[in-house]
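The following blocks contain the structures, represented as structure tokens.
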Structure I
């Protein structure tokens, strides 16, 4: 087992990002994990184009991508539970194979003239159920190969920043693939990337060293049963609300000023702010307990979102979005650290996956509500409404998070 007696000594703090990446086996698992996760950054857009191009209907395409996203979010913690029980190699490889087969099946159906809309939507939903939780699995491996709280915090930070880069470059790669070939080919490439990345991760020594539980974890050890874990999810639901509102209102504002291409600039500013925030957050040694840190970070996102609702122009909006994004990656990293601290090792993949589920659920509902608000009122009103909803989530979670200070002290295990 990695980290057992006789292993290499921990990296002494302070530790740099370069030292983290030079940790034995780090790049061996991190690079294929990133490759596999690139497929998740591509799949929604390529699915949208494939279905719309074959059916001629954005409504059917929206249903398909919505079914995929909803199935993915709902199944996420349960897939992670399978990983904890049966191990990374068996579970991730099986899920990746099913995920790839689903994409190839969608490619085959959408290559036919006038495909069945019901068949396409059902295939998309089944494919979403099978997405391998590579992000959660990689965070478990980071916790295994890093030996100090500082190294673990920096590892989670660089992981979050890398994911931001993936979700910025993934859609660009989709556009290039579809332009050069077709949506059918792009679906097949997305499937291949998922399988290759997953096999690269699970074939590593460090992944094989994570022993499966083989028997179900006791119900009392489940993440949702741990004191303080649910308030963390409520707070991160607010973070997801901000994310979903921004993803809808930024393009809407760009279209309203007559420049659809401006949407990319605004979202890039948001992503860049998140990347910078994540890197700076990981470098600092924090004295503030993790629960209070999450409140401050998520509260800053909500407050700044409310402020940019009144931005006087697109330049001010871009700056404001960068400021909001600055707190996104740190909020996620803090959530992952709290998941580690509040749960047992045998449910660590599931706990990390619940963090993503909370954020993605908030983003999905907020995006739907923001779309309605943009059409009925204005994008500014949608931003303000999102800020209020996020603040309400934090107000609900804050009393319970603050009360966890004694249970989540600033110790070598807390990431502080």
Structure II
């Protein structure tokens, strides 16, 4: 099956030439999205969920179904770094589409893509109010701030599509409450809009779908009546293959009580870095991130690894991401700042130093390797103590990750 006939022929041509055939999840999702249904899409990393969510909305902008000159598409994710990555990944296809439309002598509108977060300067925020982007990328916290100011609300009066990415990361905590209450406040401002939620690792689907859909107000204020919005569940039939091993060296097991774990751990990380072209090492805290990076780079002529975490400035984070993606760095040591879907190029191996706090987090982290459709995600779990070893074995088991 090719891209649905409802898409503009030039957009369909671009997809065939640049992407190829739709993935299973894209084929399922587009039929529902085109029908204007609310959807919750769950599929393995690298299966094309984000493009499935965006492409019909871009088609509507290109064909005039969505008006330009104001914000029509709102994308919300819990991670600032992911938002910057999404912006970069949208600008390229938009430029390619504009070029193809131009060669066919057909009109393609100017489609602006901007991010709004704590990193956005005051000057950029004022400019955004004067010239709202057609696609606005933000976080739950920034969306609430926008809704709390007159200038912010002026940007959000014409929303047609809201995309909630990595929904699993917020659905069970206060950030999820912050997010969904902002989405419901948005309804009062702009009217009903299509809701599209994305995740690779969310369960139970039915409960999360209820969370995403919320309740629609019917009737009048003196006689309130609410009904749940139906949300269609899109499950990918495709499978994801993981190749995972657990390394718990004899030097860990047999070391005297007073000896540090760092020397064998650092040596193991260095061996992996030297053996591969590109490696991503995840840790569970910013302190451990800095400490491990320092120890890996000691006694080296030039740094083998760079740190990446939320306390670093946006400029440093983006420079590390850019250099790694371009092949200028061999390794990054990161917290969950690189966990959620960020495109940092081709990865040989992901290393998890200590087991993460949840199975979904482990899947997300290891899924950074082999991120493209059909590729194998390879990971190494490095526990640092016996209990951590048991957790790592459980995470690596076939019953958790599947064949």
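Each value in this text was obtained by applying a stated rule to the coordinates, not by laboratory testing. What you see is a predicted model; the values in this text were computed from it and never measured. Cβ atoms are built from the backbone, for glycine too; each structure is taken alone.
If mean count of other Cβ atoms within 10 Å over residues 55-62 computes to 22.5, which of I, II did it come from? Checking each candidate, the match is II. Can you spot which of I, II the value 22.7, 74 was calculated from, given it is Rg and Dmax of the Cα atoms in Å, for residues 119-358 alone? This value belongs to structure II.
Have a look at I, II and say which one yields 24 for relative contact order in percent (Cα under 8 Å, 6 or more apart), as calculated.
Label of the originating structure: I.
Structures I, II were shown, and helix-only ellipticity at 222 nm (-39500 (n - 2.57) for each DSSP H run of 4 or more, over all residues; to 500) at -13000 was computed from II. Assign the value 72, 55, 47, calculated as Cα extents along the principal axes in Å, to the correct structure from I, II. Attributed to the structure labelled II.
On mean count of other Cβ atoms within 10 Å over residues 87-94, which of the structures labelled I, II is highest? Could you put the intermediate results ahead of the total?
Details: I: 20.5; II: 15.9.
Once mean count of other Cβ atoms within 10 Å over residues 87-94 is worked out for each structure, I has the highest.
Of structures I, II, which gives 4.8 when distance in nm of label points 7 Å out along Cα→Cβ at positions 95 and 383 is computed from the coordinates? Mind dumping the intermediate values first?
Working: I: 3.6; II: 4.8.
Clearly, the read-out refers to II.
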